[in-house]
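These are the structures in question, set out in turn.
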Structure 1
């Protein structure tokens, strides 16, 4: 009997892939999405979304892309890992992403070519260019300076580049040391772990999205309480723990994850 048949599911409920369909929209995530979208639509410039490892930043970025999918006025570009070797390599990557071809190979020419591209798209074609950067804590001070310069490109009414940085909390002290970068932030938002009710809602939401009948309870309330205590409400850890719990439920021929099964996983460091 397959994993899906055993639990009457259509899809894997606890995959760690950043599928926006499986983003549980806590109050914190809803607020972040709404405020990012407003900032982008008003062309306000720089947004910084912070959170510890596993708070759902990457999945949030995919949900943001999804919310603009039907509007061709917005042109999204994404950097998954800004771990470049030099300023020139970083600028080269931006030029390739924007499909810009500078006349000469220098940082100045690359910046000027990007400025011309942003002006053409943003003013002449009335498009909104949005750059999403994941793993933003890897941005060096010199890369942050490049981004600050790009944010200087603007009309009298709006910024030509909309920049959204998703980063771990370690980015905050970096940008605090760069005052003229901090001054450009129009929205700084911190994603916090989930409380116990949100943890329960996340588990039930993912199971429902995966096809579970609404009346079924695969996780007992006591199991969910224990999962919350163990994971401290971090979505990625909750998802990881629930995946292992379902695996072991099959191995133990159980149709439900209870407190004893979760205790076993934690005690034996399976999760």
Structure 2
């Protein structure tokens, strides 16, 4: 059983998203460790990009702040290497194809494996173009996480069939961000996923309250929360980790 499978082995998984370097890497490290201490089962680490097309204003703002603070992919690799000295939960990078290409795809993915990154999420790469990265991911044992969106329609079964690690089910159309309600018929999408794979499925985009988290966890194997956590980093800066810890404990309790 690999680390990603372990994240889903003990009930519903809670997966926080944290942008690396907002406001600085020391705060990111503290936020990750606090998240783990309060029940996070897997951490998504965002590598900032200047044009994050899937992100709403909250995470876009975090990307800009981190880049303005001088964050670079090489610094994030060094940061993860340090983090792995005591953090044992699965870690996956979420970033954009350009970041990987500009570093060199094979070099990027081989470095991920070397520093202990378990998976990679690239929201701007459609299922049909995953072959650009899949061979390197297979070569170095880094899981390329598949995304399924409400617009995936007749491709849902095929994407699910080939998925590895876990499936990132996008709850609604548009970009990331807190939503007051989620109205997509996710139950029917999950039913198609279940018919085609045993790989766990976690729902993300728009989840911010314990009530929403419970509702999404009842449908799936886990929930992913980004903007609500990144907003706390924006609001509290270096003091954010303690607020993030309290919030994650509440969300984890809601889905357990």
Structure 3
């Protein structure tokens, strides 16, 4: 892959979309991971104003430190980038007090964190007439649905959603991102126990990408035991999360019933 040409293609696409929608620039939530780092850098390369947001919610120090290191690097290299740090811990705690205790399981509250952040990002985007740039990659957005519906899945456009996670890492290296981002194990940062993406998924991104490509190419070779296990993970996630990846179903009323 020619990452210089890929970079320029995405930057041109972002610029054209913003111009056609008559918007002023982009807002990106920074997590301390590779996807948001690459996305925010690509947005910055358009030359349009970019607002990056650090939104810690009971965040681990290492994740927060990576976010701030990337933001510092971004602002040092791009004068069109501004930033805000908004600690949303008290917002989550207030919401927790309002919810019945018996529905506050780990996954529910992890998704709640993502949705609080989404609301914050859109507050900035709406006020400044900007677009919310999504940070999902191909295997997350179209393979296993590894994102929060109406959380980090609530965006205006998705600049890196046709790149696999491994390709996003390679593009990040090409862009010269800070080493701490390139070295970090992928994590959504939504769980209090600090679990990584691989802990949650049960497979690496490279393995899930293999499964996605295997199905797309209709391969028929015999799978070994690990490959069979990964394929089961992929297919189960894909089936379970179809509701995220497909358009919202609409109950169409037959014309004869409308008369």
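FYI, it's all coordinate maths here, none of it is from the lab. What you see is a predicted model, and the numbers here were worked out from it, not measured in a lab. Cβ atoms are built from the backbone, for glycine too; each structure is taken alone.
Here distance in nm of label points 7 Å out along Cα→Cβ at positions 102 and 222 has been calculated and equals 6.5, so which of 1, 2, 3 was it run on?
Working: 1: 6.5; 2: 2.9; 3: 5.2.
Working through the options, I get structure 1.
Between 1, 2, 3, which one scores greatest on Kirkwood radius over Cα pairs in Å?
Working: 1: 20.5; 2: 17.9; 3: 19.5.
Top value of Kirkwood radius over Cα pairs in Å goes to structure 1.
Thinking only about distance in nm of label points 7 Å out along Cα→Cβ at positions 46 and 214, which of 1, 2, 3 has the largest value?
Numbers: 1: 4.6; 2: 2.8; 3: 3.8.
Looking at the calculated values, the largest one is 1.
If Cα extents along the principal axes in Å, for residues 30-77 alone comes out at 32, 20, 20 when worked out from the coordinates, which of 1, 2, 3 was used?
Answer for the origin of the read-out: 1.
Taking relative contact order in percent (Cα under 8 Å, 6 or more apart) from the coordinates of each of 1, 2, 3, which one would give 21? Walk me through the intermediate numbers first.
Values: 1: 29; 2: 25; 3: 21.
Attributed to the structure labelled 3.
Given a computed value of 3.6 for distance in nm of label points 7 Å out along Cα→Cβ at positions 38 and 246, which structure among 1, 2, 3 does it belong to?
Working: 1: 3.6; 2: 0.8; 3: 2.8.
Computing distance in nm of label points 7 Å out along Cα→Cβ at positions 38 and 246 on every structure in 1, 2, 3 gives 3.6 only for 1.
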